[in-house]
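For reference, the structures are reproduced in the following blocks.
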Structure P
Amino acid sequence: MTLEFVRFKLRDGVTDEELLEASRGVDAFLAEAPGFQSRQLYRDPTHWIDLVVWSDLAAARAAAARIADDPRCTAFMDAIAAGSVVLSHAELRSEHRG
């Protein structure tokens, strides 16, 4: 299992509500992406954090190669401030659920 961690800021003038509305297009894209398992959006005082769980790193990379070309994702991508994105992937090594 692979966790994709994307931290970003909104472009000036974009509201949280606009981002959440635009996020629906990304949700539709992800629902069709092979290996997609789940997605969560978090907000801290200065950034958004988009956590996506994939079956493996290859699935995450394959989706990343296609997302910018999918028109359902355009509004979401346009809402993100240029230069603010930090992206990383991590492989699951241990899990505990309460």
Structure Q
Amino acid sequence: MAESEQNRAGWLEALEVLEAYVFEEDLARANGADPSSDWVAPANLGPLPADLIDRATRLLSAQRERMAALDSSRRSAGRHLAAVRSIATPPTDQSVYLDVTG
């Protein structure tokens, strides 16, 4: 296989894996990938082939959208956690009983 073909094949594989992480979480899990794990860039990919630039650009845009959504969810979860933490809790040195029969 020529070097340019290997380069293109490497990029195709990398883009497919990233697309699975971004677009098809269930498919990624079915194929043995863990979308919650850190992605590690393949070594020695070489330059991105010109015919894959549009695909990579769409993927980058989708990743940015996902990052914005995750940041919004993170902030919302932080507000919920702050509200839960503000609830007074009973002293832990007292026994608490639950009447389940009556």
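Could you figure out which one of P, Q the value -10000 for helix-only ellipticity at 222 nm (-39500 (n - 2.57) for each DSSP H run of 4 or more, over all residues; to 500) was computed from? It was calculated from structure P. One of P, Q was used to compute distance in nm of label points 7 Å out along Cα→Cβ at positions 11 and 75, and the answer was 1.4. Which one was it? That value comes from structure P. If distance in nm of label points 7 Å out along Cα→Cβ at positions 51 and 67 computes to 1.6, which of P, Q did it come from? Derived from P, not from the others. When distance in nm of label points 7 Å out along Cα→Cβ at positions 19 and 83 is computed for each of P, Q, the one that comes out at 1.8 is P. Computing P(r) over Cα pairs in 10 Å bins from 0, in percent gives 15, 50, 30, 6, 0 for which of P, Q? Here the read-out was taken from P. Of structures P, Q, which gives 2.0 when distance in nm of label points 7 Å out along Cα→Cβ at positions 43 and 59 is computed from the coordinates? Label of the originating structure: Q. For relative contact order in percent (Cα under 8 Å, 6 or more apart), the highest value in the series P, Q is held by structure P.
Values in this text are rule-based calculations from the coordinates and carry no lab data. Keep in mind that this is a model prediction, so the values were computed, not measured. Cβ atoms are built from the backbone, for glycine too; each structure is taken alone.
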